[in-house]
Structure P
Amino acid sequence: MLRSLKSLDDFDVRGTDGAIGKVRNFYFDDERWVVRYLIVDTGGFWGKVHQVLISPAAFGKADWSTRTFNLRMSRDKVRNSPGIDLDKPVSRQFEQEYNRYYGWPTYWGSDGIWGQWTYPAELALGSVQELTPEELDGDPHLRSSGEVCGYHVQATDEEIGHVDDVIVDDETWSIRYLVVDTSNWGMGKKVLIAQPWLQGISWADRKVAITLPKDAILESPEWLPGQPVNREYEMRLYDYYGRPAYWPEEHPAPTDSQIV
């Protein structure tokens with residue numbers, strides 16, 4: 001199912017033995033376009049420890065009705081995980097320490113978006129790997145979703161609006177769309193731009209470039225926050241732009257796939 005990251009703000013996070021905290025932000029990989037970590041505020045449960053990183057690999061079954069992510073680990077397991085300074089970039093060295101602590105293999109260095117796999121839960125079934133110094137020198141390409149919201153959007157001909165939200169698949173945690181608010185142009189509306197249609201992000205200029213012209217974006221199918229993003233809507237969007245779909249024709253998504 002497709003979900004808005006903004007709609008996941010303040011979700012409760014619970015361990016096997018009780019509450020851990022609330023979701024405050026997300027780190028996504030701007031090369032593979034997948035959410036790697038949730039930033040969880042513990043509310044001072046553990047003294048000076050106020051924020052921890054939680055990988056989707058730790059998830060059990062989410063309870064969407066109560067807005068709760070249930071983890072397959074105890075509160076103490078999370079409390080004793082490697083500390084992180086969120087004012088500094090996340091390094092490969094930290095990620096290796098984090099993975100070693102939880103006993104997971106690394107997600108980078110393979111073709112799958114989660115190591116050799118498609119789903120983060122499959123990553124958690126693997127075993128930790130020891131990496132060479134060269135494998136620890138790379139850039140994780142982790143960015144805050146909260147940071148990219150508000151970035152200006154540059155069409156092929158001129159500026160068109162700003163990023164308002166990020167839409168993810170809640171099974172793979174892949175980013176499917178950016179929500180672009182065009183309210184400063186004409187009547188304005190919110191539209192979805194698929195990840196493959198992005199040209200790139202300039203972090204220094206706080207700008208996202210896309211491979212579509214302004215007028216085409218303004219006339220594209222409107223997205224209303226809270227409304228379903230089902231396969232019917234996606235087919236209209238892809239047909240409008242004449243772009244190939246990401247889903248296999250023989251495996252259509254359920255018609256009730258939606259942003260909640």
Structure Q
Amino acid sequence: MTERDLRALLRALGLSATADGLDDLIALATKKRWSPVELFEQVALIEDKDRAQRGLERRLKRSRLERFKPMADYDWNWPTKIDRPLVESVLRLDFLEEPRNVVLAAAQGLGKTMIAQNVAQHAVLRGHGVLFISAAQLLLDLGAQESTRALERRFQHYAKIGLLILDEIGFLNFDNRSADLLFQVISRRYEKKSTVLTTNLAFRDWPTIFPNATCVTALIDRVVHHADVIAIEGESYRAREADAQAKARRARRKEQPEPDAA
């Protein structure tokens with residue numbers, strides 16, 4: 001069998017990483033005079049590492065995570081109220097063991113989405129299936145299903161995800177059907193899978209998101225029954241950054257020399 005044939009056979013067997021690095025593997029095995037067992041051990045290690053990497057890449061892609069700031073950039077001293085030990089427990093994914101839900105409640109600009117994104121990344125790195133999606137995107141997807149069977153498939157999809165993160169509940173108002181759809185998602189995950197939610201509204205204000213919807217109380221009940229609720233209070237961090245940037249621009253303009261008069 002030629003080396004080319006061997007590579008083709010390895011790929012056919014699903015050992016693509018070994019096929020790609022065959023020359024280096026042969027050279028290293030020859031140099032170190034590996035026994036057959038040692039050679040097979042190396043092949044197993046190569047394939048295990050490759051599959052772990054490909055699995056991570058698939059989970060990251062499916063999570064829909066976009067660029068975000070790491071928690072190392074979070075200014076813990078800026079909020080006037082935040083339960084840091086509880087946030088750090090959530091970041092360690094302790095809540096996934098029971099499983100429990102997590103609700104991050106804060107006004108805009110206090111980092112609730114940033115925290116949720118970091119939770120998502122930690123879960124992906126730990127091997128969990130994750131989906132990070134806004135409440136609006138979720139409801140748009142469910143509402144677009146054209147048949148009962150198609151809608152049921154989407155419900156099953158969202159029910160099976162290891163960790164579902166619903167961002168920005170409360171930023172838009174929805175009709176009664178949207179409330180029913182969200183209730184179905186939460187109910188199917190209830191006491192089975194963890195869900196993280198971010199919201200800019202207190203639970204008492206959730207009826208304003210779904211005006212006249214009869215299931216809001218039941219929805220909240222299922223969310224908070226087994227949940228860590230993290231309330232963050234303070235002024236907007238983004239507003240502070242914008243103010244600092246504006247001051248810096250004004251300072252730079254003052255430092256610039258006046259143009260000579262004509």
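Who wins on relative contact order in percent (Cα under 8 Å, 6 or more apart) among P, Q, i.e. which is largest? Don't skip to the end; give the middle numbers.
Numbers: P: 17; Q: 24.
Of structures P, Q, the maximum of relative contact order in percent (Cα under 8 Å, 6 or more apart) occurs in Q.
One of P, Q was used to compute helix-only ellipticity at 222 nm (-39500 (n - 2.57) for each DSSP H run of 4 or more, over all residues; to 500), and the result was -17000. Which label is that?
Details: P: -3500; Q: -17000.
Derived from the structure labelled Q.
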For structures P, Q, which has the highest computed value of FRET efficiency 1/(1 + (r/R0)^6) of positions 109 and 189 (r between Cβ atoms, R0 = 30 Å, to 0.05)? Q
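Match the computed value 2.6 of distance in nm of label points 7 Å out along Cα→Cβ at positions 61 and 181 to one of the structures P, Q, and report its label.
Values: P: 3.7; Q: 2.6.
This figure was derived from Q.
Tell me which of P, Q gives 10.5 when you compute mean count of other Cβ atoms within 10 Å over residues 29-36. Please report the intermediate quantities before stating the final value.
On the way: P: 19.0; Q: 10.5.
It traces back to Q.
Quick one: distance in nm of label points 7 Å out along Cα→Cβ at positions 21 and 77 came out at 4.6 when computed from one of P, Q, so which one is it? Display every interim value, and only then the final one.
Working: P: 1.8; Q: 4.6.
Checking each candidate, the match is Q.
Consider the structures P, Q: one of them gives 73, 71, 41 for Cα extents along the principal axes in Å as calculated from the coordinates. Say which.
Matching structure: Q.
For the read-out distance in nm of label points 7 Å out along Cα→Cβ at positions 125 and 157, a value of 2.9 was computed from one structure; give its label from P, Q.
Details: P: 5.0; Q: 2.9.
Derived from Q, not from the others.
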Which structure, out of P, Q, was FRET efficiency 1/(1 + (r/R0)^6) of positions 117 and 205 (r between Cβ atoms, R0 = 30 Å, to 0.05) derived from, given a value of 0.30? P
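Since every read-out is calculated from the coordinates, none of them should be taken as a lab result. Being a predicted model, the structure only gives us computed values, none of them experimental. Cβ atoms are built from the backbone, for glycine too; each structure is taken alone.
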